[in-house]
Structure I
């Protein structure tokens, strides 16, 4: 038996015969800025599935539990089932087999939304480790890793302070610290591994949950071109930033003017359903992005696609 129970931006979730498991099927959809682009990216779902399975295996070797059980096809996998509780009042410090309603983002370089917030002075340089008065530049390495949390189950991700994150998810300080330590431990191994393959791991997000014994475990996917940002190391050392992730797509919409239009609408508080629709990608761009996802999989894993 396989019953579709949820359709997300890039994956479908199915119930299977075992009530303790779910099957994820990764589609070829792609999304940016919380918008699903009306363009299919060939083989993207398969690269996400296979890359995630690779990193889940590496995380287990590091002693970090995961929900991953096994791949069931080139773009599908079995995972442990957890409860998704959208009513935050029903989450307690004893809740188990549950999704922690947070996304944990680790940043190692000035890029993406961090750069935007620094430019708009929503984030002060000294709050991310720079000396007072320093003007951070795109591509600059942060003095120390920056760990941030955002909401997971809201319509648009919202940044949270550490205390807000702990209060929302009903986490103790020890549980929060354990989650942050797990992120840093995994990323340390990831950063080392991809450096040997000519990549720089710039930033990435991870999701967690608790198993039946309230033991922390990694959920969903990570370390892919969707969740994480990678640059070509040799180009970086020459002073050039070559994006090897979904950031390539974000930059397409920034250069087209769509991003500014969308942000202006959000700043005005326009309802999500009335926001300007995201245009399709040109066919040549869709092919370029497909090749990017495949190439990144091969460089990360050392395996032929």
Structure II
């Protein structure tokens, strides 16, 4: 079975160039028959969502936990999660194509699947533009090239419009609460940092050595935080975040500048992320105006 390998790097990710697309394996074709689109094992919620967006949802024969969008995705059989895949079940299903999450699936299981001869390709967007590149690439791989190009084109146009709108805005210093126990935030190299960059927000922990650092409250207090961003997930128990009301020394707390965007949508690497980024930028803009009016 042909194997397709990807080189993933800081400046090169699932390139959508004509050269790469030309190397992609075409949909399976039986002699005297129409093109048979490949059956797919989609190993992450964001891959499932991308495939549905380009009309390939009915080609998915299994996925992993938390693949819940669109509604039809909830009916797809599960064969594992971020920690473990059911290899025996994959062997039974015999997918034509496995789309894995480079940093979100167990590496040892992926290596085993490759050794067994399954065709694996990888998803791992490093930038907002990479979402469009992957959509185009998956469209070509799955026999949905036209729809993939159309969805990617609309996404790029909207992304550029949002970036243009906020590129010259006055910077706002924010604290991004990734998790409350232990208190964790984001830094360069993280997916949510791209959103802050788009909206003109300044992250005082940007230069941390870890992309998702744990920080004590004392480290937050030394910064003049104007806005606290506290994304919450529907899967989060009781939707509880850090109790900021105990820390009135923070400007953001004093002025009640705390927002709670949808973590499930904001942290998922799909076209829908632009919906939540647009809301995030609007909320940051409201805080920006609030402080301007205080002067």
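Each reported figure results from applying straightforward, stated rules to the coordinates on display, with no laboratory input. From a predicted model like this one, the values you see are computed outputs, not experimental measurements. Cβ atoms are built from the backbone, for glycine too; each structure is taken alone.
Quick check: 19 is what I get for relative contact order in percent (Cα under 8 Å, 6 or more apart), calculated from one of I, II. Which structure matches?
I
I have 0.95 for FRET efficiency 1/(1 + (r/R0)^6) of positions 93 and 109 (r between Cβ atoms, R0 = 25 Å, to 0.05), calculated from one of the structures I, II. Which structure is it? Don't jump to the answer; show the numbers that get you there.
Values: I: 0.10; II: 0.95.
Derived from II, not from the others.
Assign the value 0.45, calculated as FRET efficiency 1/(1 + (r/R0)^6) of positions 37 and 149 (r between Cβ atoms, R0 = 25 Å, to 0.05), to the correct structure from I, II.
I
Can you rank I, II by mean projected area of the Cα convex hull in nm², for residues 125-180 alone and just name the one with the largest value? Could the numbers behind the result be given before it?
Values: I: 5.2; II: 5.6.
The structure with the largest value is II.
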